[in-house]
Structure P
Amino acid sequence: MLSEKMNKSLNDQFNAELYSAYLYLSMAAYFEDTNLPGFANWMKVQVQEEQFHASKFYNYINERGGKVKLAQIDAPPADWKSALDIFEATLSHEQKVTGLINDLMFAARDERDNAAEIFLQWFVAEQVEEEDNAGTLLGQLKLVKDNPHALFMIDRELGQRVFTPPVKGE
C-alpha cells in the first residue's frame, strides 16, 4: 500500500508525464507548420514515449492500492524561433524531469518504500537516455547553424524514428 505522501508524489509525476506529452505535441505542431515533417515525427514519438511513461505511473499507483488523481494540464508554449530553440527547450525540459524523478527517488527512500524505489530505477535510466537524445540533436543543430541543406538532412533522418515500447521487465 502506498503512503499518502508517495501516492501524491506519484500522481504529481503522472501528471507531469502527461504535460510532457502535451508539450511535445505542441512542438510537433510547430514542426508541421514549418514543413519539417521529420522533426514533427521525432516529437510525435516523444509524445508516445511520454504517454507510455504516464501509463506506467498510472498502473503502478493502481497496483499499489493508491488512487490516481488527474490534475489540470497547463497549456504548453506554442511558438518557437527555430528548431534549435525547440531542442534547447527540450533538453531543459528533460533535465527538469530528471530532477523530478530524482526527487521521487529520494521520497521513496525517505518513506522506506523499496518497491517504489525499484519501480523508479527504470525512470532514472530512461532519463539518462532522454537527456542524451535531446542533447545530441541540440549539438547537431548548433553545428549546422542556419544551413538549410543540413537541416533537411537531419529532418530526413528524424523521419525514420519509430516508437518501440519496452518489453515488460525493462
Structure Q
Amino acid sequence: MTGASFRASRVLAILLRAEECLFAVLLFLLLALGLLPIAGRWLPALALPGGSELSQQIVLWLALFGAGAATRDRKHISIDAVGHALSERKRLALRAAGELVAGFVTACLLPASYRFVVAEAAFASGQAPLAFAIPRYCFMMVIPVGIALVALRLFAAAAVEGGAAFRRPRGDGAA
C-alpha cells in the first residue's frame, strides 16, 4: 500500500467513525427528547419548549444521513431484472450505469432542496427559534447536505463499479 492510499484509507476511516458518532449522538438526542416530557411532569424545569418539533427534525437528519450510509454500504434499493443473466463484467458496467443515473437524478434535487431552505429562511424570519436560539431553517440545511451526500456516494460507487468492470478481463466465464 502506497503512502497516499494509506492516508486516504485513514481519512476514510476517520470520516466513517465521525459519521457513526453523529448517528449515536442523534439517536441519544432523540431518546432524550422523547423522555424529557415524561421527566417534565415531575420536574417542570426540564420541559423543553419545541421539543417535539426538534425531535421531528432529528428524525429528518437520521433519515437523510441514514440514506447516505445505506448508499455508502450499497444497501440502497436497486432494481436488477437482468443482472443475474450477465457476465460479471457486464453486471458491473450495468450497475455502474444505474448508479450514475441515480446520482444524476439525486443531484437534480439539489437546487430544489436549496430553494426550499431559502424559502424556509424567508418564512421563518418572523418566527421564534426552534430550540437553543437556533433558527428553524438551520435545521433544514440537512436536506441539501443529505441529498448531496447521497449523490456524491452514488457517483463514487459508479466510478468504482465502472473501474472494476473495465479492469476485469474479457473472458470471465459467463455470457
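Coordinate-derived values only; no laboratory data. Given the structure is predicted, the values throughout are model-derived calculations rather than measurements. Cβ atoms are built from the backbone, for glycine too; each structure is taken alone.
In table form, for the structure just shown:
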| quantity | calculated |
| --- | --- |
| For distance in nm of label points 7 Å out along Cα→Cβ at positions 10 and 106 computed as 2.8, the structure of P, Q it came from | Q |
| Computed 3.5 for distance in nm of label points 7 Å out along Cα→Cβ at positions 50 and 114 - originating structure among P, Q | P |
| Test item: distance in nm of label points 7 Å out along Cα→Cβ at positions 26 and 58 calculated as 1.2, pick one of P, Q | Q |
| Which of P, Q yields 71, 34, 34 [Cα extents along the principal axes in Å, calculated] | Q |
| When mean count of other Cβ atoms within 10 Å over residues 18-25 is computed for each of P, Q, the largest belongs to | P |
| When percent of Cα pairs over 20 Å apart, for residues 42-121 alone is computed for each of P, Q, the largest belongs to | Q |
| Label whose coordinates, when P(r) over Cα pairs in 5 Å bins from 0, in percent, for residues 82-137 alone is calculated, return 4, 16, 13, 12, 9, 8, 8, 8, 7, 7, 6, 2 (choices P, Q) | Q |
